Structure I
Amino acid sequence: MGKYFGTDGFRGEANVDLTVDHAFKVGRFLGWYYGQKHKAQIVIGKDTRRSSYMFEYALVAGLTASGADAYLLHVTTTPSVSYAVRTEDFDCGIMISASHNPFYDNGIKILNGNGQKIEAEIEAQIEDYIDGKIKDIPLATKENVGRTIDFAAGRNRYIGYLISIPSRAFKDMKVGLDCSNGSASSIARSVFEALRAKTFVINDQPDGTNINTNCGSTHIDVLRQFVLEKGLDVGFAYDGDADRCIAVDREGNIIDGDKIMYVCGKFLKEQGHLNGNTVVTTVMSNLGLYKALEREGINYEQTAVGDKYVAENMMANGYSIGGEQSGHIIFNRYAATGDGILTSLMVMEACIEKKADLCDLAKEMTVYPQLLKNVRVADKKTARENQKVQEAVNKVAEELGSEGRILVRESGTEPVIRVMVEASTDEICSKYVDQVIDVMVQEGLTVEA
């Protein structure tokens, strides 16, 4: 990760960590970088945060000042920007969003010409420009100044694309949607109603400050209660930019990303569409997912935490499905990035084709109890590589055997070591997590929070 760009773009509190000056410089660099051999065309989308408009205008100013044409999708989802880049021949795409973060945060996600997260080398060059390490970029003049173009039609094409994917209509299915007062508010209802579902929507009235506030995929109990009260067949909750989806079945059970990958991975295999007979996960997926996949004769591969790494693995190997426990799922046949609304359509497709309720399909996977504790340390590398700590971790792994696992990793953004144990009971998880943390304390590796 770089100074400004992490695994999910340039993110921070608006006008504190991420300022309009940063956004202007990002626009200036991208407009120049992609416009060296032709007039660059760059598409921009944004979520519903109040600051998203501010950053949109700053990016547009930077792009057009460097001679690029800026195409505005307005309020839309991250995957719709990815779709527009891939299908409309744009040089790159920009999404203004901090995903599931609170409204006062924001972020700039940059997508390459394939609709995937931009290469780290380009992010590094942008950082150098922001920090003044790259010579001044020339300003466009006269007829070379870029234009700003309304591109709401691009969002409508994306909606049409989503509607075209399911092989059957959702007639008479009662579906609940929690749009998190975010990007899905402008798209999700239209898709499900066009597919003839009886659609019940909550949290689709954004006011600039209520995105992700007690709603959406990070507050799934809100949708759970709604599904039970309304007697719905299924519910789907999205995050702020709608690249994640968590489901709720008719009995009120929460179906997270791991269970979605199991249900959809098994369905794809049955349909002959599971390329390489493999599902791609991060190391944080639940042990229950791996045991369920093994039972079905499905292989899996693990990547580092971050959908970026899942996407890279899938692209390199041509795999069909991969994702994270958080509900960021990639279906390679239809999209280049995680897409919450697409994920909900694929879950619906599996249920309808198999004539089964989601609760029946998902209960085939048993979730193992999981405990994760964050330990603040003076130095992450020193703590992780400490001999006594490693011995403690190895001892836990040996005692757990095939009925559990331990994962100790460094946080990518904080001076923290994350200790996670999965086992058959909560008590066993707690015992082994504390056992490793106690060694860190004894070795003098921890610091007060």
Structure II
Amino acid sequence: MKFNPDNLATALQSMPPCDSVLLGFSGGVDSIALLHALQSLRVDSQVSFALRAIHVHHGLQVEADSWQAFCEAFCDAHQIPLQVAVVHVGIGEPGNKAGLENAARNARYQAFETNLQQGEALLLAHHLDDQLETFLLRLMRGAGTRGLSAMPHYRLLRKSFLFRPLLAFSRESIEAYAREQDLQWIEDGSNADIHFDRNYCRHELMPLIQQRWPEYRDSWSKSLTLIGEAEGLLSELAEIDLQCVVSERTDRCDAIDVERLKQLSEVRQRNVLRFWLAGLGFNEIGWNRLQQLSREIISARGDTQAVLSLDGFRLRRFRNDLCAIRDLPAPQQSQSMEWQTGKDPSLQLPDNGRLLAASQLGAGLRAEMGNSLQVRYRRGGETCQMVGRPTKSLKKLLQEHEVAPWLRDRIPLIYAGDELVCIPGIGVAACQAAHADEPGLTISWESPQFPITD
């Protein structure tokens, strides 16, 4: 397809409505052509959104300052607001080209997200050849259907979205437009360095493929469409399966019922686990980690406290549930906290959620107890006699109520003097319980956000 403003306008029809567009502007031919064509559409009133650009200054090459100056001059000439974001790129291991690429990309996207305004969409100038190179690189890494779908035209980005309007246009057609319009652009010398995997694909592999199969772009594009459809079907199936395997334990949010999960084939197990983790906001964990998850967590005995640590969270098996838990700092347990519920029915606990007290006739603690309560944490050896029950150790009570192991040391314990009178979520001591016709005080604990979702 020939690249020009009219065809770009057609491509933009599938973009969700937005008030403004922020274009990632490197100064290369792709972003130059896209920015020029977008401005032409705005001048002709074919689009109504505001337009501005952002140039990310990585500082990795000696020309970086001159590239910034070029972008500023271009935007000034075309009356387009430009924002420059200077980023620091962690280079990592010396000589690690792939690590440098990834670090620069991460820094770039962080700058995009930071500077994106409310109601503004991010547009990037990735084109068809970029897409096919991405497909080939991911194929080399053994990606599944999600990865092989390559770059999406559209995806959510924080409270807005990212859109790639050039994925149907080849590099050749975009360069042809730039020459027709007599545009100048930056030539990044690092793009010729075939030590980078993408450059090797672009300069070595793709020309060979085109020489042998001149129409490969059309055939690969069809394959990408089919892979995308297959990934969509897998997601639909996973959504159905997830409704069947989600745990019914309301106190264990973000949990999978393992016995129900085991009723699915292994392929569907992996599919629904990928979907579940993606829904919690995490990227593909990869085949090896999925195999580890199946081997060490799902196949573990129900009473085994198996753990799989991932970035910033843990997958833990407890009884029949597979739970996703955020890594949180331990609560401050060194000393007790005074709590007068009459003055403040809500008590914020450092690093551990909050306690809530509510009046209720004939339930909970005797209301008069609320004037002199202390909050402490488990130290070992605690006992309590619940209403209608014999005296038992706190450890036994927590086990009987199937309190998850990662919560047991975090549960705030309510004391009156040296007496444990309330364990939120479990019950109150018989000696301090409100009678049927007596004003009572129920105490509940809002635990910190252990579930991954906010």
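Hey, distance in nm of label points 7 Å out along Cα→Cβ at positions 182 and 398 derived from one of I, II reads 4.4; which structure?
I
Out of I, II, which structure matches 1.00 when FRET efficiency 1/(1 + (r/R0)^6) of positions 238 and 270 (r between Cβ atoms, R0 = 30 Å, to 0.05) is calculated?
The structure behind it is II.
With log10 I(q)/I(0) by the Debye sum over Cα atoms at q = 0.06, 0.08, 0.11, 0.12 Å⁻¹ derived from the coordinates and found to be -0.42, -0.67, -0.98, -1.07, which of I, II does the value describe?
II
Rule-based calculations on the coordinates, nothing more; no lab input. As the structure is a prediction and not an experimental result, all values here were calculated from the model. Cβ atoms are built from the backbone, for glycine too; each structure is taken alone.
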